[in-house]
Structure 1
Amino acid sequence: MIFKTVKIAICTMAFGVSCFLAGQELLPTVLDTTEANEQINLIGNAFTSSTSIRNEFSRKFLFGGEIDKPLAEKVLSQQKDYNRIGGGYRIRGEYRAKKQVFKSLPNWSWMIDFTNEAHFSAEFTDELIGLGFVGNEIYLGERVTVAGTAVRFDQFLTAGGGLHNRKTKSFVTLNLVLPQNFLDIDVTRGYFGFSEWGDNVTAEVEADIYRGNPSVYFKGVGAAVNFDFNFPFGNPETFNGIIGLTARNLGFYSIHQSAISKVRTNQDFSGFSIEEVISSGAFDDFIDSLGHHKSAKTVYRMMSGFFQIGKLVSANHPNKVQSFFGIRMYSTKGYKPLVYAGVHYQPVQKFSVGVQGAYGGYANFRLGLYLNYTNEYFVVSVGSEDILGMVSKSHYGHSGLIKMSWKF
C-alpha cells in the first residue's frame, strides 16, 4: 500500500537521524597526504531540510506527537506556492589496503566499501499541505491544485571495491546496488474541486505511481561508481590548496516487477471524507475510485547520487587557519545546487574546529559546526551542517555527522 510505504520512508529517516546526532557528507575532508598503510573508515550521517516545514512540525511527524489544529494552521500559513523537503541517511564503511597493485604505480592499492542508505525528497504546493493537515473545510467551493507534486524514496545497500592512492587519497570504486524500498510519485496535472457543502468532489488528476514489489526483499539490482580525485593547485607563496572532485552513487538500478499505477481521471465522486482519504485503511480504496490502470513491469531509475567539487582542508598545511568552499548537486528532482564555504582552525596539532555556511539543496541558509581529533592511529570528526536546527524548533531541518578512521 502506498500509505504504508510512505510510513516506512519516514520511520527509516527518523531512525537514521536519531542514530547520528539528529548531514549530508559536507563537513570538509581533512586531507593527510602522508603515505598511509592499512586504513578503516566509518561514516554515519543523516539530515532533513526544507524550505517551509519547521522543526516544531517535522519532529512531531517523525518522532510522534499530536499535530493539533492550531499547529496545522500555523504550518499552512508558512507555506509558499512551491515547497520542497528532503532527507536521508548514510552508513558507510571502507577498508583500504597497503599492498601495491601495479609495479609502475607504487602508491596505488586496492580497497573495498559498503553502504546502507536512504534518500527521500518531495515537492508540493501549500494547498496540498492545507488539504492533508487542516482538511477540506477551508476549501469548500474552491479547487485545490495538486499538479507538480513529486515524491521519491529509495533505500538500498551497496557493496564493491576498487583502487585508492595511498598518498593523495584519491580513489574509485564500482559498486553493486541492491534496492530494498522504492517509491516514485509524479503528479503531472490535476486538482480537486469541492462543493460548497463538501458532499461532492470533482477530481481531474494525471499521476504515475511506482512502487517496489512488496513480496521480495531486494526490489532490483543496479551498479554505481564512487570516486574522490584530489588535485593540488596554486602557488605556495600565495594562495594554494587542494581541489577535490567527489561523487557518490553515480549510476542506475532496475526495479523488477514494479507495481505501477497510472491515474487518468476526470470525474465527480462522493463517499469519502478527507479523514478517510488520508487514513491507511482507505487510501488505496480512494485511489481505486479514481479509476486507474494497474500493471507490473521492470523500470529503471537513476540513483539518488551526488557530485561535489570544492577546496579541501589540508592536514599538512603550515597555516592554522584555512578556508574551504565548494558546490554540490544531487541527481534527485527538487534538489537545487548547494554552495558552501567555511573556515577551518587548528590551534594545536591534535585538535581542529571549523564553521561553515551553506545555501541551497532542499532548504535555504544553514550554519554548520564541526570538531576534529587526530593522532598517529585514530581520527574522529563530529558535527552538524545545521547547528541551529539541532536546538531550534523554528528552524527548517536537522543534520548530524560522525567520521572515524583507524590507521595501521
Structure 2
Amino acid sequence: MPTSYANITFRDDDGLFDPTSVVLSDPDGDYGVKLNSDDSVIVADYSVTAVAMTKLATGRYQQAFTSTAGAEYTAYVEVVIGGESYWIPRIITATPAVSTVAGAGQTFSDIYTDVGEYLYATRSLSADQKVVAKRLTNSGYRDLLGSADWSCLHPAATLGIWPTVTATVTISTVTLTYTPTVAVPSIFLPSMVGHTVVFTVTGTSYTISSVTSSTVAVLTASAADEGATAAFTITADGNYTLPSDFLYLEAGPLLHAPDVGLAPLWAAGVGDILARRASSTAGGEAMRYGVRPLEFTTTQGQLFEIMLWPTPGTARTLHVQYRSEPAAMTSDDEYPVGGRTLGLAIRAFGLKAAEWLKTQTYGPMAKEADVQLAKALRVDGRQRSSAPIPITDGPQGGPPRTPVDWTEGITIS
C-alpha cells in the first residue's frame, strides 16, 4: 500500500514562518484525514491523537498516512495564527506505491534463500540451513562492499541538535514513552543515544540505548523503580551521537537546515573544542565542531559523537555527509545498501561464498560475481557523474523565494 502525504507551507512578505500550531483537524473535530468513498477516518482528529504535524523546516510541515492506490482522501489542516484559527481542506488522490523490487532490489530473505537453494537444493530452508545461508550472504555482502568505494556509502544525514530537555514520561521497564502536546510534539532524537537521563525525584541516572521514535526511547537498564510516570532531564553538553553506521565525516563545513540564516560550522580538533569549553561557559549558536569516539560498549558497539562549540541552546538540524559502514543484515525484510545497483552483485557474491564452502574452489559462481561486480561499477560510475554537489562543499543555491501573503501562500498536497 502506498504512503501519501499532506504537506503545508507558510510564507509571508518576510519569507517562511511558523504558525502558533499546525495540526490535522476538520472544522467539526471529526477527523484529520478521511477516505472520501465511505467517510472512514484514516488519520484521527488532533483532539484524539494530540500529535501535531511533523515540522520539516521553518514554515514547512508534513503528515504521512497509509493509503490505497487510486483512492481519494480529504485532509484538513487546522492552523492558528495570531490567535485566529483557519481550516484548509485539500483533496488527495493516492498514487501507486513504487515496486520494492524495481526500486530497492532484493530483500535479505530473497538473497539468502537463493544462496540456500544453491547449497541445499530447496527453497524451504530449515532453521539451521537459514543460519548458514544468512552467514554466507552477509560474507558476500561485506566482500562486495569492500571491493570498491561505492557512492551509496557516502550518505548525507540530518543530525538533530537539542538543548536541555525536561519532560514527564510513562515508564515500562526500559522503555520511556512521551505523550505529545501542541507546544512540544516530540522530545527524543537519535543523537541522544548514549546520553544520560536523570529522574527528578530520585536523582537516578540511566543511559539511552536507542531511540525508536520521536516519542519513545529505550534505556540500557530498567527504570521501573521510578514509578509508572516520572519527570526527568537530559542535560545538553554539546555532544551528539552520530548515526550507528558512521565511519568518518567527509571534508568541509557542516551546514544548518535551510532558511535558518546561520553560518556553517567549521572543523576543529577535539582538543580545541575542549579548550574553548574550558575557557568559556557561554552557550549560543554553534560555530566549531570536532568528532571523537564514544567509550566502547559490548551492547552498543563503537559509536561516535560530534562535539559542538558553543553548546547550542536552541534545537537545530545539521546536514552531515559521512562515510558509512553498513552493518550485517539481520531482518528478513530489510534491504542491503545500494538498491538495484548492487542487488544482483550482492546475490552473486553470496553465491560465490556458498560455492567456496561447497566445493572449496572458485568456479561459475565466482565468474558470475566478477560479471555482476563490473556491471555494478559501471552503473555506480554513472550515478557519481550525475550526482549533486556534496553539501559539504559549502552552501548550495536554490530557487529564488517569492514572498506572498500567507493566506494565499498556503499549499497542501
query = Here volume of the Cα convex hull per residue in Å³ was calculated and came to 197; which of the structures 1, 2 was it taken from?
reply = 2
request  = Please state which of the structures 1, 2 yields 16.8 when mean count of other Cβ atoms within 10 Å over residues 239-246 is computed from it.
outcome  = 1
inquiry  = Given a value of 5.6 for distance in nm of label points 7 Å out along Cα→Cβ at positions 167 and 359, calculated from one of 1, 2, which structure does it belong to?
reply    = 2
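One of 1, 2 was used to compute log10 I(q)/I(0) by the Debye sum over Cα atoms at q = 0.21, 0.28 Å⁻¹, for residues 223-294 alone, and the answer was -1.08, -1.49. Which one was it?
On the way: 1: -0.96, -1.22; 2: -1.08, -1.49.
This figure was derived from 2.
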Test item: distance in nm of label points 7 Å out along Cα→Cβ at positions 207 and 383 calculated as 3.5, pick one of 1, 2 = 2
task = Could you tell me which structure in 1, 2 was used to calculate Cα extents along the principal axes in Å, for residues 183-326 alone as 76, 39, 23?
result = 1
query = Can you say which of 1, 2 returns -7500 when helix-only ellipticity at 222 nm (-39500 (n - 2.57) for each DSSP H run of 4 or more, over all residues; to 500) is computed?
reply = 2
remark   = distance in nm of label points 7 Å out along Cα→Cβ at positions 87 and 375, calculated, reads 5.5; among 1, 2 the input was structure 2
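FYI, it's all coordinate maths here, none of it is from the lab. Please read these numbers as outputs of a predicted model, since none were measured by experiment. Cβ atoms are built from the backbone, for glycine too; each structure is taken alone.
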